[in-house]
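Structures for review follow.
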Structure I
Amino acid sequence: MKPLMSILEERKQMVEKELDKAAAANRDAGLLKKKYEVSLEKADEEAGRIVAQAKERAGEEYEKILSKADADASKKLEDAKKMIDLEREKALNDLRASVTGLAMTATAKLLSEQAGPESDKKRYQAFLASAGEKHD
């Protein structure tokens, strides 16, 4: 019976040794799981920080683009106003030149006509006729 007891004792020690190994492996697995969970939590926090930074940078870039667009629009509006002023001034100068030319032409025509009582009378009657038409 001793050999049988010896075999059973060896078998018992082998089973206990395997159970100890399994328990150690289970503890190691628990520790690895805990490390994994901590790492995952840190990764989530880092991802949150990265997203927050990206949103902040995007907001800053948006403001920068908006500010530049506003400045560009203001400059274009100012340029357009200057162009309108230049065109208005040119139109006024052209109008002055035309009025001056018409006045000179009218003056030359009046001076070229023979002056005298007969032409003065005709001009006076034409004036009265046109003034009467305007006031009737």
Structure II
Amino acid sequence: MAISALAAEYFSDQIELLNSTITLMIDHSVYYAVFGALFYLDNKKKYILENGKINRLLLKSDLVKIVLSFGSSEIIYSIVRWGVQYELLILNYDAYMASVISHILAAIVFFIVINLGVNFTKLFKNKNQ
């Protein structure tokens, strides 16, 4: 959030449309880099079989579930984030504050949608089931 907010402030002299778009692109770049690294570190042993090979079936299954869960959530996040930031900039909010407010609102919507998606795809199922 801080990096994209700083970027919003840096590009504050740009038109609102460009500021919102650049900020959203930076936000997604940082998010995917951090998520990818943390997911890899947390799950690298989960997909290795006893013989040292990758369990491609389990990896593929989990990746499909992640894409299905996160895909719709990310689209909704992007629309909310971009739209709210654009409107706040039109209303003459400071670029930094518009970025922070839009991120918080979009994150709330994202977490609701992602939780519904994860439950629907059963990404994290109980081992007793």
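Taken together, the values in this text are just the output of simple stated rules run on the coordinates, not laboratory data. Just so it is clear, the structure is predicted and the values come from calculations on it, not from any experiment. Cβ atoms are built from the backbone, for glycine too; each structure is taken alone.
Observations
- Ranking I, II by distance in nm of label points 7 Å out along Cα→Cβ at positions 34 and 74, the structure that comes out highest: I
- Taking Rg/Rh (Cα atoms, Kirkwood Rh) as the criterion, the top structure among I, II is I, with the largest value.
- Given -27000 for helix-only ellipticity at 222 nm (-39500 (n - 2.57) for each DSSP H run of 4 or more, over all residues; to 500), calculated: source structure among I, II: II
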